[in-house]
Each structure stands twice: as structure tokens, then as C-alpha cells.
Structure P
């Protein structure tokens, strides 16, 4: 099993209940394949850099999870079929980040 960091952008037009169900669908996809979700960071509703399927905003989530690497392709296939999921990216991670903070432009 490897540790992964995944960022998921869900459609901003979803109700809170539908958004929770869409996130649950993602986490169940991980756990049903023998994975473990360690941390979920909800980043909230944000403006997209460019329109995706006619949407200008999305709800951002960052998940840290362990999963068998051979199952990732199957999960990606499922993600492409999920209409509520606008974009996703999954990367290998070294550790679970407990808190996500962004620097202000003055600090950069």
C-alpha cells in the first residue's frame, strides 16, 4: 500500500446533501478496494481558473489515503464516469498533512 494525496473538485451546483454523497462515493471507492482514508480537508467553494463543463466554481477537497497502487487505474476510471466530479489529481505523498495553509502573496 502507498500513501496518496488526492485533490477532488466537485460541482458547485450540488446541494450539500448531494455533495456529501459524491464525496462518500469517492471515499467508498477507496475503502472498498482495501484502502484507508486518513484525512479529508474541505477547502470550500472556490472559483475555477477556467470553465470546466460550463462551471465557474467548484468545491475543493484534499484527501490523504492509502491504497494498493494496482487499484488506482480502476479508481481513475470510476472518477471519469462520475458526473459530479469536475477534476481530480492523485499524487504519491510522503506524509499526511494535518493542516493545509496557503501563504499570502506578500509572503511569497
Structure Q
């Protein structure tokens, strides 16, 4: 599926696509959202930013505890995932996630 998405993206010259790495989003969500808005040519209003900040503060990521997904819950292996996303990770210099 990732390969198909990259083919569509290439045919469109990358227009309409912006990539946000999960680590980037978690580290600084407002900056990540601002980058998406900038890419789309839309101004992030002070009101929208304030609402986003309020939502983030009211909904911390682990407020209900931490959930750990396991590949074998989905009948996948690390090799399956690495193979599926290899081209995308290489193209956009996305480091492999730590293995837990």
C-alpha cells in the first residue's frame, strides 16, 4: 500500500502531500501543525492555535494509561513491517523505530 501511495504522490508531483513524522508530532504538535498549514498555504489563526493548545493540555497522551501494540496481535512480524515501509523510510530518511 505504501508503494501505491508513493506512485500517486509522484504522478501529482508531490502537490497536496505533506509528511509529518510521528516523533515530530509528539515532540512539538503545534509546530508540526503549523508546518502543514504553511504547506497548504493556510494561515494558522491565533484562535485555532489557542484551541489546539487547550485540547492538547486537556488530553495528555497517556491520560488513560499506556497502550502497547504488539505486531503479533496483528499477525505481523518486524520483517513484514520493515519490508512494507522500507522504500518510504529510505526516501524520506525516516529512522527505524526502537525495537521494544
Structure R
């Protein structure tokens, strides 16, 4: 499964939420799951239970200090699919016949 996650607090921030987002990324990174950090979201590859456990850990961490947390979660549940973090991009490059900027 491929998950796309955006999560940040909407309260008690002074303009930028990057310090809190960095804490979320630290939880994802320490989980050992395959992921790719993007400028507005993070893609995570794994099975439902293991990824949702990590997402819930990050949510709970933010809720300790913030009364409101904004979360957008998109899931691609494709049977038998593996290595989707790079595979989806490889597929597009193959169709274009060239590499794209990453």
C-alpha cells in the first residue's frame, strides 16, 4: 500500500510549522518504513496496520502540545504492488522515454 500524508498543527505556531513537521518525519524515519519526503506531503509504503500505527503515533505526539492537528491522508491500496515509491515514477519515465526532475 502507498500512503500520502500531510500532518501539521494548526494552533500555537508562529508562522512556520516546520519544527513540528520535523518531529512527525522523525517518527516516520525511525519506524523503518520506506518513505519519500516531499515539500507538501510525505509518501510512505507499507501495510495498513504498520503505517497506521506510525501515523497514529505522530498524531498523538502533536496532540500532546496542540489542540488541533490537520491531517490529509490518501491511500493507494493495490493488491500485489511493491516498490511503489519509485515504481510509479519509473512507470511515468518509461512512458515518456526520459527521466523527469525529482
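Computed from the coordinates by the stated procedures, all read-outs in this text should not be read as laboratory data. All figures in this text were calculated on a predicted structure; none of them were measured in a lab. Cβ atoms are built from the backbone, for glycine too; each structure is taken alone.
Brief remarks follow.
- Value 3.4, calculated as distance in nm of label points 7 Å out along Cα→Cβ at positions 26 and 90, assigned to which of P, Q, R: R
- For helix-only ellipticity at 222 nm (-39500 (n - 2.57) for each DSSP H run of 4 or more, over all residues; to 500) computed as -14500, the structure of P, Q, R it came from: R
- Each of P, Q, R could give distance in nm of label points 7 Å out along Cα→Cβ at positions 10 and 66, but the derived value 2.6 comes from P.
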